[in-house]
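Each in structure tokens, the structures are laid out below.
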Structure I
Amino acid sequence: MNNEIKLPSYLEQSDAVRSRFDRINQREIILEVRNLCKHFASKHSNVEALRNINFKIHRREFVCVIGPSGCGKSTLVRTLAGLEGHSSGEVLLDDKPVQGPGQDRGMVFQGYSLFPWLTVKRNVMFGPEMNGHARDEAERDALLWLDLVGLGKFANAYPHQLSGGMRQRVAIARALVNQPRILLMDEPFGALDAMTRAKMQTHLLDIWRNIDITVLFITHDLDEAIYLADRILVLKAHPGEVQEIIEVPVPRTRGPVSLTSPEFLATKARLEKLIHPDEAQESEEDEVVKPHMIRFTNVTDNVD
């Protein structure tokens, strides 16, 4: 008797999910990337990091980008932020070329990137004041966003007095206070423990549901990508190219029960297949290391 449970296809969508994507696709396009290529020139070679990247993001959409190590995820998001140039192609925000950093894009890094000598409130005020806002206005806006991320009572604390998750919430508030059109997030929860990470995912979805913001989120965690995203952009490595863009079939709103749903498991199985196409084929590095494994101690009792 075969007791194996057959998962539905990740392409199967309920009527509610299909209707949601119909609504998303009718919204205006915030970000469009056309034939984006990125090369790094070194003394001895020319490395192609990104090749012909094409995708569009609609207003208030949540898009995650995943891929194996070396696929150019961070290079892509830094290029979208205007922190790095590109070799060819176009990045258009509201149909205007991205030619450098701008307050129309908020950026949250894996590191908290907070000024340790400033209070939480002053960290959030920094952007508006640099953009010419009066101090009273900057303070009012900072307190509003700190309340939104649940840190209003910590306004006068310093970063070192906060937990990792709280510091990352400050970083999110600081990115949002300028009211950007899109929030770019480069593995923002990667340094957090599993419990804090789960809480931050919930916080982020709550924020996203309650404000007019579009999110592009870089992650290496498949569960995180499926849990957060409307669509997932899957890159392959060397060079970074788009393999597939997946419409996540898991209904919203999502919670812990979503992680074991058939739709979630089917999507994860597809992502695993894309990112690890053939586990039987070892990399050249594995082939070099494994046959020559060194025993550093005299082991008298084998673990197996």
Structure II
Amino acid sequence: MARPARFGVTLPQIKRTWPEASAAAREFDALGYDSLFVCDHLYGVPMPQLPILEAWTELSAVAAITERAKLGTLVTPPFFRNPAVLAKQLATLDHIAGGGRVIAGLGAGWFKPEFEGHGCDFPDVRERLRALEESVQIMKGMWTDEKTTFSGKYYSVTDAICEPKPVQPPEILIGGGGEQVLMGIAARHADIWNNMAVFQAELPQKIEALKKRCGEVGRDFESIEISQQCMVVIGEDEETAKAYLAKAAKVYGGHMGGAIEEHGIWGSPEGVIERIERHRKLGVSFFVMEFFGRDTREPARLFAEKVMPAFEGRGEA
């Protein structure tokens, strides 16, 4: 039996205030969404001057005002933070949240200006991926071992202690579309692999690549949860949804994935259910969704009322 569907939702963050973000977090939590996500960028994307709330600070505040939803990033890169210190931050967040609510969303990073502007290293992608794997190894050790010692090319720690340890070690999500190195890291370390929205049209190919990497390292492919980052455009009826879709294409361009009409998740509630089912048949069980709308609570309410019940109690894809 396949995994039941999980629906996560992104919080207001870019060009949004804390009152907007906190109101949305409380409502999404009450509506029954599985998880709340933010992007880990230091600059607003794609323009550095756009204001943006820092990811883990925002999530710490959200942890204190919500009760059940998991909390994570899409995704935290290496070189923003020392991984041992980040492990300590996430362990603390786990306690603030009440235990078992943290998802460590990790990736290679890509927006060069924010690294260079803040004095952070930004080597080529293969080196960033090597640093990513070192980070994961250190963080896993910090959450489970009495002391952690690690010596790598980018990071080294000696008898590092993380107390209190998280009540439950965070789920590790590895996000990205690299079919060789990144998916090899996911196969070795991840609980969840997330396909970026920009690669949504290539989902079948990406899943096959992950299966190959799992085979190479002796990992049971079924033990990794498949997630998809996606924009969701939902309206009361198909005509309304199509009008929203046209607006979304102008606002986002290709940033949240191309060919949204063909490969994305949009439509009336019935149309959204059908498009989610297409992803489910490919193996996706976890949807990390950004709702289209100035106040994303409105489409989130419609989705929670008309779409989520169709997947309650179902484990088959």
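All of the numbers you see were taken from the coordinates with simple rules; none came from a lab. Remember, it's a predicted structure, so these values are computed and weren't measured experimentally. Cβ atoms are built from the backbone, for glycine too; each structure is taken alone.
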Hey, relative contact order in percent (Cα under 8 Å, 6 or more apart) derived from one of I, II reads 19; which structure?
II
Origin of the derived value 4.7 (distance in nm of label points 7 Å out along Cα→Cβ at positions 154 and 242; candidates I, II):
II
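With Cα extents along the principal axes in Å coming out at 60, 44, 37, pick the structure among I, II it was computed from. Could the numbers behind the result be given before it?
Values: I: 67, 56, 45; II: 60, 44, 37.
That value comes from structure II.
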Who wins on distance in nm of label points 7 Å out along Cα→Cβ at positions 66 and 114 among I, II, i.e. which is largest?
I
Work out the source of -13000 here, i.e. which of I, II gives that when helix-only ellipticity at 222 nm (-39500 (n - 2.57) for each DSSP H run of 4 or more, over all residues; to 500) is computed.
II
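As an exercise: distance in nm of label points 7 Å out along Cα→Cβ at positions 130 and 250, calculated from one structure in I, II, equals 3.4. Which structure is it?
I
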